[in-house]
Every structure is written in structure tokens, then in C-alpha cells.
Structure 1
Amino acid sequence: MTEAKSRLQFHIRLHLETTNYYGNRLIPWTLSLCRRFSSRS
């Protein structure tokens with residue numbers, strides 16, 4: 001029971017870390033893309 005619980009917590013932590021990792025890179029990229037499109041029109 002505890003093994004499954006610790007495994008679940010590990011997956012949750014891994015998911016959060018990857019989300020933060022990609023979020024920190026994708027958000028500025030998306031913002032710059034939006035600025036480029038808004039400045040073009």
C-alpha cells in the first residue's frame with residue numbers, strides 16, 4: 001500500500017517538475033510569438 005502511494009507521489013512530483021520546466025520555456029516563447037503576430041497586423 002505504501003509502495004503504491006510513494007510511487008504515485010513520485011509521478012505527481014515528476015509531472016509538476018516537467019510542467020514547470022516546459023512552462024518556463026513555452027510561456028516566453030508564446031508571448032514573443034503573440035507580439036510578433038500583433039505587431040505584424
Structure 2
Amino acid sequence: HLKEPKCAVKEAVENGEITTERYNHYVSFIEEIRDRKPRY
């Protein structure tokens with residue numbers, strides 16, 4: 001949902017079906033998970 005063209009989630013945000021705030025939180029969570037360093 002971050003880089004896919006014609007993403008239905010992004011369309012839902014644009015149409016007001018999903019709030020921008022909710023989408024931004026999702027993006028923040030994904031970035032946090034992606035940037036997390038593995039713990040052993």
C-alpha cells in the first residue's frame with residue numbers, strides 16, 4: 001500500500017472511506033517494522 005500503483009487503500013483514503021490519519025498510522029507502523037533491527 002506504499003508503492004503500488006492504483007492501490008485500493010490509497011483510493012479509499014482519497015474517497016474519504018479511510019481517514020488520512022489512519023493510513024498515516026499504518027505507514028508509520030510499516031516503516032517502524034521495516035527499520036527494526038533483528039534481536040537475538
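None of the figures in this text is laboratory data; all of them are computed from the coordinates on show. This structure is a prediction, so every number in the text was calculated from the model and none was measured. Cβ atoms are built from the backbone, for glycine too; each structure is taken alone.
Taking volume of the Cα convex hull per residue in Å³ from the coordinates of each of 1, 2, which one would give 66? Before the final figure, lay out the partial values.
Details: 1: 39; 2: 66.
Of the options listed, only 2 reproduces it.
Taking helix-only ellipticity at 222 nm (-39500 (n - 2.57) for each DSSP H run of 4 or more, over all residues; to 500) from the coordinates of each of 1, 2, which one would give -17500? Walk me through the intermediate numbers first.
Details: 1: -35000; 2: -17500.
The read-out was computed on structure 2.
For mean count of other Cβ atoms within 10 Å over residues 7-14, which structure out of 1, 2 has the highest calculated value? Show your work: numbers first, answer last.
Details: 1: 10.0; 2: 13.6.
By mean count of other Cβ atoms within 10 Å over residues 7-14, the leading structure of 1, 2 is 2.
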